[in-house]
1. If semi-axes √(5λ) of the Cα gyration tensor in Å, for residues 5-44 alone computes to 43, 8, 4, which of I, II did it come from?
2. For relative contact order in percent (Cα under 8 Å, 6 or more apart), which of I, II scores largest?
3. Where does the value 3.7 come from, among I, II, when distance in nm of label points 7 Å out along Cα→Cβ at positions 125 and 141 is the thing being computed?
4. Given a computed value of 2.0 for distance in nm of label points 7 Å out along Cα→Cβ at positions 21 and 117, which structure among I, II does it belong to?
5. Quick check: 5, 15, 11, 12, 13, 13, 10, 8, 7, 4, 2, 0 is what I get for P(r) over Cα pairs in 5 Å bins from 0, in percent, for residues 53-100 alone, calculated from one of I, II. Which structure matches?
6. Which one of I, II has log10 I(q)/I(0) by the Debye sum over Cα atoms at q = 0.11, 0.14 Å⁻¹, as calculated from the coordinates, equal to -0.55, -0.84?
7. Assign the value 0.70, calculated as FRET efficiency 1/(1 + (r/R0)^6) of positions 29 and 133 (r between Cβ atoms, R0 = 30 Å, to 0.05), to the correct structure from I, II.
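Since every read-out is calculated from the coordinates, none of them should be taken as a lab result. Treat the numbers as computed from the prediction; the structure is a model and nothing was measured. Cβ atoms are built from the backbone, for glycine too; each structure is taken alone.
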Structure I
């Protein structure tokens, strides 16, 4: 068996690490957007808003999201898609999935490509309003680093993400 491990930095509001950890675990247990076989919140890599590395960690996460977005956009451009009109001729498959992922990174749906995600605003960014709230009361905010694991019985760990294909039951 092979496994795929994904790291996320999750911004969350709460009175302490443990209540925030419970919120994050509940979120990942309920969301239908990502299914991990195991979610581990790494306490030693999670930090409170008063920690000196809080803002640098947010910046790193936001930059990582932007890097992923730029790579996806570059991939579409490489395939010849340079204007919105080009989307009309986009065939279903790999490229349409890239476009779909780009939309999620822009609209706030978490995915395995999300490095930084704000559960406070269901967003891949931080609004001015939230920025002001964090600045006013940093002790109420946390970044929890977590590792999500997807286990695959196949040789390619990415096959575990395709499990829905084998589970669909077609009528006789």
Structure II
């Protein structure tokens, strides 16, 4: 049985694909700003003397503080990694394309050949009986793709993921 593209992606080579965490600085800044605003509300005159304004600021501060803390927790303990192509230090962007199941052989042949330009020109479907997942670097130096067929309750790979280095695949407009 073929492996799913998401299972294979990080097992390719540590010199090619690395998992990098999202930057937590935004969550930290949001948390600090909310905490300072909540503490400062006790000392800033319009808020300190007016209980209604003070309560509104506290509620807004609490909501912003909770958002910041959630972002930090997601960074620390959540599934917050993004694949990067190590030689060029580029993020790999995921593209999902859905097709009609009747085009399965044609889609699989185009994926295996790395002809993403022709694949993009095929008619797309609103029904997700056949999906193609592509992780690609915007520079066109690397791509990995796999066609998956919907079998009741899950997507099953039609073949092993196809790995492409620069020059071995045709880049399409959606990859830029």
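1. Values: I: 18, 12, 9; II: 43, 8, 4.
Here the read-out was taken from II.
2. Numbers: I: 48; II: 23.
For this comparison of relative contact order in percent (Cα under 8 Å, 6 or more apart), the top structure is I.
3. Numbers: I: 1.5; II: 3.7.
It traces back to II.
4. Working: I: 2.0; II: 4.2.
This value belongs to structure I.
5. Details: I: 5, 19, 25, 17, 11, 9, 8, 5, 2, 0; II: 5, 15, 11, 12, 13, 13, 10, 8, 7, 4, 2, 0.
Label of the source structure: II.
6. Only one of I, II returns -0.55, -0.84 for log10 I(q)/I(0) by the Debye sum over Cα atoms at q = 0.11, 0.14 Å⁻¹, namely I.
7. Numbers: I: 0.70; II: 0.35.
Computed on structure I.
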